[in-house]
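Given below, in the form of structure tokens, are the structures.
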Structure P
Amino acid sequence: MIKIDNTTATISSSQLQSATEACRSVLANKQLGFWQLPQRPQLIADSIRAAQRLRENGDRLLLFGIGGSSLGPRFLADLYSHSPQQIGICDNADPLYLERIWGRAEDWKRGSFVFISKSGNTIETLASLQRFHEYVRAVDASWWKRALVISEPKDNPLTQWAKEKQVPVLEFPVDVGGRFSVLTPVGLMVASFMGKKAEEFMQGAAWSLQHEKLAAELVAQSLASFERKEWITMFWTYSSLFQHFGDWMVQLWAESLAKKETVNGEPAPRVSTPVAAIGATDQHSIIQQVMEGARDKWVVIHRVAELASCGPLGKDLLIPSLKPLQNQTLGRLLQAEAQATAQALAHQGVSVLELTVQDTSPSSVGALLMLWQWVVAGLGASLRINAFDQPGVELGKRLALKILSGQ
């Protein structure tokens, strides 16, 4: 389903062994729930049932959540929704943006709504819930009868509201962090709503967990890039449908790995800043800087193999200069550009790793998501940091509440 095609860096046997031990330590930690999700069929069944119930209200869904509660579902919506209007992602607390997504209040007499917050206390999500209520209450005073909440199974502001309004609550596993939650009901319910089989994502996730060598190679390559002082890691994906996969990767990498202290209280090692890019679009924007700028970047290129056979261009060319593309496909052009970009970067001395994902099927996507979660957790183990907290985000939240309180 996933393979490393090429890399400019060679990993030693000792580096690979160290990375393998780090990956194994992740799977030995029973307190980490993300890698155990394929062994929890009840979450799959609950996600499917919840999606079926919501589908009874029509095929449109508004999802309210932010960060880990929205980035994974947004990626899945890009891949599998039948139209851009089917799944509306309401993440940022931007009233103009939200009202553009919502459209006319009358349009939401049908449709469903899901509110996702692990803690149940995410202020942006709760405030957006309140704003949506004000937006639609005149046309549907009991719109929440078509709602669903996904949160930890305990009392919190969101679940208390759900209990008061008799809104069903789907479990957000306590032992799975927000940015590791795409293969929980957070992502599986949305995928099921779009008609995809949740169990196939889990089959792909299980596949990745059986490919230790692949995960260990990516851990070792990542650590080697840090040793080369490549402080920017670019996740460059050659598919526009994977644009929000890049955003998901940025959060997973940044929140998990950039820490002030190790688990022993010592200064944590420096890690790279993640940047997402899309091919071929960003060949016309940032490639100049990567090619001729500072040699401080590691470029990880993702290709989707199935694209090569998509978009036939035919033999009767409208423009003679397209001769090299005669009887080719648009997807083949994109693949050639991905290969050429990797070769050009390598020629200029930029570190590159090329990954190929078989296709956009739920099993391949589930494998990709679990693979990178395992890799990031393995990096945390290697660097002796806690990859599952995010203390750096709390101060801003507290200060925002002070400002709102007039302090």
Structure Q
Amino acid sequence: MTNAPAIPILNRHANVIVLCLAIVLNMIGQGVVSPSIPLFAKEFTTAPTLIGLAVVMIATGRMIMSLPGGVLVQTLGRKPVLVIGMAAMGIGAIMSPFATNINYLIIFRLISGLGTGAFVLGSMVYLRDASSPRSRARYQSLNELSILFGISIGAITGGFLAEAWGLKSTFFIQAIVSFAAVPILILFLPETKNRTRLLPPSAVSGRTDYDRSEKAVLRRLIFSPGFLAVALLSLWIVTNRQGARFFVMPLLAGAKGFGPTDIGLFFFCTHIPQFFAVLVSGLVTDRFGRKIALLPAAALIGIGIVTFINSDSLWMLLLSATLLGMGEGLATPPTATYFADVSPRGLEGVTMGIYGTFGGCGALIGATALGFISDLYSFELALWVDALVFICLVLLVIALVRSTVPKNFSAQSKPLSA
């Protein structure tokens, strides 16, 4: 695949701007179809399990594709994986409205999910390549900011489009924005594989060890206590989002007497504070270290869950949404940045693929584990467990993980885009 030059009329961050534009287009497409998927699936079946499968196929595809995507990123390069992933999302989207039964719809959604997994993984590795250790958290936070911006626009417009043009129209819109991003990536995004000039990370071994084989380095990394602690925290961040906020909390809110409009406002009020919290987290994580934002994040998540459990009015419900959005916004960049920091040279894709796999597992665990606790005991107990595990994992990370930002680094650590 041809290597495109940076856009001359933009500044030295042009490559990252192009990538973020593609991420926004991707998430606009996903946001547009999100209100329509359950309703469209309901036209084929009334079985909640099958409808649920159609909904979670994107997350499932991401989990399945994370590790294979990491291998492809290392072998084919960042740009081919980004292009192929985006094209696969468009293919799955354009096929979905032509599904004749629920099984075909699930398969087509899985195709989009696999493409999403490849694209998201490629994006994280590309942002790692384009950053230096001192700017890495801010670059990784750009991924989350682009996701939040795109999915917010898509979710707002998706409902109106479905009502005006029908449920199937949203899938065509997703396909259009996905295919529109493909030529942008091909023409304007250069390859970064084998061109990074970052210092090899030494957070796990304490020193650079060029003599070890790749497998030995990766094995030592995976089984280090700090790596496992951050991996579990990244898993639980997604568990908290998918299981607590998107599953248990709406059910408990309904049981408290809140209506669909109130619950919709609850979801909306998590996005704006989360957006700004990601910005702040990226800045302080680069400036003061990878762990500095985690304690405030744990406190905000804990207080947010307690506020939600005790909410008996709309303002308390929205206050809990604000606290939860801020907490997740602060927690996400440090975990992604840690994985980018400790990625061994030549194994960046595989390491970030492990990060994606843990996140995908968190989506499945959130719905099953917290749902099981809710069925067996109560919604409130499930949320208390969620808060307790989150806080304990943050404390574990703080205790086990050493700083991954070198105090001094040479001119070789300048970002690629410079």
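We did not get these values from a lab; they are worked out from the coordinates using the rules stated. The shown structure was predicted, so the numbers you read here are calculated from the model rather than taken from an experiment. Cβ atoms are built from the backbone, for glycine too; each structure is taken alone.
Computing distance in nm of label points 7 Å out along Cα→Cβ at positions 307 and 339 across structures P, Q gives 2.9 for structure Q. Looking across P, Q, the calculation of helix-only ellipticity at 222 nm (-39500 (n - 2.57) for each DSSP H run of 4 or more, over all residues; to 500) that yields -25500 traces back to Q. Once distance in nm of label points 7 Å out along Cα→Cβ at positions 83 and 347 is computed for every structure in P, Q, the highest value turns out to be that of P. Sorting P, Q by percent of Cα pairs over 19 Å apart, for residues 59-226 alone from high to low puts Q first, with the largest value. If log10 I(q)/I(0) by the Debye sum over Cα atoms at q = 0.14, 0.17, 0.20, 0.21 Å⁻¹, for residues 163-298 alone computes to -0.89, -1.19, -1.39, -1.43, which of P, Q did it come from? Going label by label, the one that fits is P. With respect to distance in nm of label points 7 Å out along Cα→Cβ at positions 99 and 131, the largest value across structures P, Q is given by Q.
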